[in-house]
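Following this line, the structures themselves.
Values in this text are rule-based calculations from the coordinates and carry no lab data. Predicted, not measured: the structure shown is a model, and the values here were computed from it. Cβ atoms are built from the backbone, for glycine too; each structure is taken alone.
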Structure I
Amino acid sequence: MTAAFDTTRTTEAAVPEHGTVAFIPLNRLKKSPRNARKTPHSAADIEALAASTREKGLLQPPVVEPELGPDGQPTGDYLVTIGEGRRLSQLLRAKRKEIKKTEPIRCVVDTAHDAFEISLDENVTRFAMHPADQFEAFRDLADSKGWSAEEIAARFGVSPSLVRRRMRLGAVSPTLMAAYRAEDLTLDQLMAFAVSEDHARQEQVYADLSYNRSPVFIRRMMTEHEVEASDRRARYVGVEAYEAAGGRVRRDLFSEDGQGWFEDAALLDRLALDKLAAEAEAVRIAEGWLWAEGRLDYPYDHGCRRVYPRVVEPDAGTQARLDALAKEYDAIVASCGEDEVLTEAQDDRLTVLDAELAAARPERYDPEAVARGGLFVILAQEGVRIERGFVRPEDEAEPETDPDAAADAEGAGDAATEADAPEDQSDRTETRKTLSERLVADLTAHRTAALRDALAEQPQVALLAALHALTVQTFYRGAETCLDLRVS
């Protein structure tokens, strides 16, 4: 029957016929004991249904049956056979004063079928839309109606971050979306492609994939020209300073920490170098060095002579304290046998003693070395590291010699150098000077590839290298390894 039956204007004995559409007060609807769904609805599900019905009403009316009393007569209440979640969502709206507790709810009366069977059928015989259709639908709502993620989230009872993720997935290249529908791509792989909205780049990386199709590898390929937010340079400069300088950070919507990538690597390097240079200058002024430089990496080709500090002899009071600390240290070590393990308290105390012993033995550079030398402030994995005591060749002290003897020695030295030097040494030096940065980078890449091939042919060495990389990262904070291998 299509005619509506208003139970608010009937007596308790009047029961609608099977198939009648009835408007039943919300407070007269009850949960059916014959409902096949025993696991309660989650709070998120109820919230989503409440948001949907608030905006669009009940699109699917609940299916109910009259409640019968002990005497077999109708009580005037109705048991919800299908649509318990919809009933709970309306109760939530009533609790929030959006509707009345007596709000008429459009229901369909069913007295002909078994309540348990139709409840089970309604929960089993249902087909969710393909996730790709959902992603594109959210994107279409934003494009066609101009709704923000917050507006869409409010209308469907989900979080704005979930809407943004689905919209980002809906913006993936149609080629990749078709592959996802055809099950040639998994959802994790599709999310890896979605870190960038550049369709051409997505399709290029997809075409270049071979046996390695892991999401981690895809994400790395998509961002190979950008700097990850966990990179030492990004952590040192900071997002605020980078964005204030005009840089853009592309967020990863699919990671738990919400990190992303710094798109302008050159700008990031410049900001890091400027900050390092400022720190280097502050140390130079404070300690009196002749020069100071900030470097991203240790300059192995610095060409400087290295001088080291000398340990200052302690006075009597300091020496007595050192002896006491060393005695306590030895006592803790001696208290443990060869096969015993230090307790946590003992290990912590030894760490403190190590630090105190090192601090009690101050080291100083000679004033002459400080006046002629300099330092490098280097950005390491663990943070800023200062390397002191470098004397450049032009800052070396000139020996006091007789001018005539020095001239004779210089001439003899030049003649010996010309006679003893290999014929191609000057050629090699000149060639090295004329190599372009691009060629050096290309040759380095070839050397790296050759080393990888050689390592791949020696599984035992490869295993030891991998074990070493994992060990130093796990137990030695800030240690570096030649392998691009990270503990996650």
Structure II
Amino acid sequence: MTRIGLAYVSGAVPGFEYFGNLPTDIVKENGLVDGLKASEELDALIIPGGTLIESNSIDMGLNSEIKKMARDGKPIIGICAGFQLLSNQIDIGRKSPVPIIKEGLGLIDVNFSPLITSDRVKAKVIDNSFFVKNQKEDVDGFHTHTYGKVEGDAKPLFYSQVQRMNYGDTNKDKQYNIFSGACNDDGNVIGTMIHNILDENSVLVKNLLEQIDAKDIDDIYNRNKNVIKFLHSEVGINTNIKVPKLDKKTNKPKYLMIGSNGSDSGKTFIVTGLAGALRKRGYKVALLKVGPDVRDIIPGLYLTKGKMEDFSSIKIGHLGWMDIQSTIAKLNSSDYDIVLIEGVMSVFTGLLNEKVPYSAAEIAMSSKIPMILVSGVNKGGIESAAIDLVSHANMLEKFGVPVEAILLNKVYNEEIFNDVVPFIKNNTNVDKVMKLPKLKSADMRGFIPEVEIRYELFTKHSMELVENNLNVDEIISMAREVEFEKIYSFDEIKQKMI
């Protein structure tokens, strides 16, 4: 019987992609499969992405089993953070004045350092492993990385063509191919930064099955169904929070956007917490990001075990993956129950760019998507946030966007909050004004995207804060079914602002 393991450890996102529907067995931190050593039971191992390096000890039992499998010549495929785990070292100090170095297992002779990429990609293939045998064409997939710069002497496998790096477009007159995959000298230990590489490239799946001499292919796919069922049975990883069965009451999903008056408002934290709270109630939750930076919805996908879909990034201008019309068409024929959309910066950022749509407000306008409007109060104070939110809410109403609620985040003084609630209600048509308190944790390390994030820590606190302070059932009632209506022209937008 062929057995292909899937690492299921803190910080991993094993539901992020399907891995060619190949995994037949779950492998946890102790490195055991059904109580026996993975190196003795498995024919191959797949290590998914996530925050494996930030979240786990280099001494976990799984790592010794990985090394044993590598020595025995068994195929090991590490994707994203899985690749980092197989490398020599990783510098995770993107915003640190000095490098923050984490050790890898040293199985692939490369080092990692900060480089942000978040594209759909095609990658050129270098024939240095069984894995890419007969792969004559470029491979397809996507990047979504913060520490994506790969350097070293390992045998190369892939070079991805990217359009954006570190939030900026690349030179259109120059093709940027970045090192995105490598293997060890024997070719059995493979690392790649390309997600969906097994889902979108059937030759690679065939190569892996041939390498392990798999004859029971139908049985592999049938056992994979049990792996997927297991993944979807738990909220997050090792939380013991079981997902209940929910009777589906509608044929179409309901939508809710979390928009804000600026960056650092806490949108990602709130969307993550809501995603977990909804999944805990049995809802199948789709998570979308306005614009290209789908890294923001990965913590939510960590909790829901949801897949990064081809419509997860809503296109604005030339940025992103799929336009809003096609996105809604796909979602409305899907089996999702609720769609949470995370905005980008302020809902009005980009509103007057002649490329349309170019803002979260325009995406909401296109389909009358209901919105919770959020502001962090940590910069200008509660009073300033209240005044700004009133202005934003009234302009959104003018644009025809239904603002279902206003949420003040990181509230440090409940009395001041209570004093601004009547001001907000008296100066808008918004009835619901909510708050989330400032986190009391003294040590914020591991909480902050872009600095250092540990998914298991970030998601635990976000879900707890949302469930303890917000009426989740009330928020569910704010979501609505939508249909695409139109994209407003640049002239129509300017006219609405008069």
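Listing for the model above:
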read-out	value
Structure responsible for -8500, with helix-only ellipticity at 222 nm (-39500 (n - 2.57) for each DSSP H run of 4 or more, over all residues; to 500) calculated and labels I, II on offer	II
Parent structure of the calculated result 0.05, given that FRET efficiency 1/(1 + (r/R0)^6) of positions 75 and 243 (r between Cβ atoms, R0 = 41 Å, to 0.05) is the read-out and I, II the choices	I
For 130, 61, 48 (Cα extents along the principal axes in Å, calculated) the corresponding structure among I, II	I
Which entry (I, II) yields the derived value 14 for relative contact order in percent (Cα under 8 Å, 6 or more apart)	II
At a computed 5.4 (distance in nm of label points 7 Å out along Cα→Cβ at positions 171 and 251), which of I, II	II
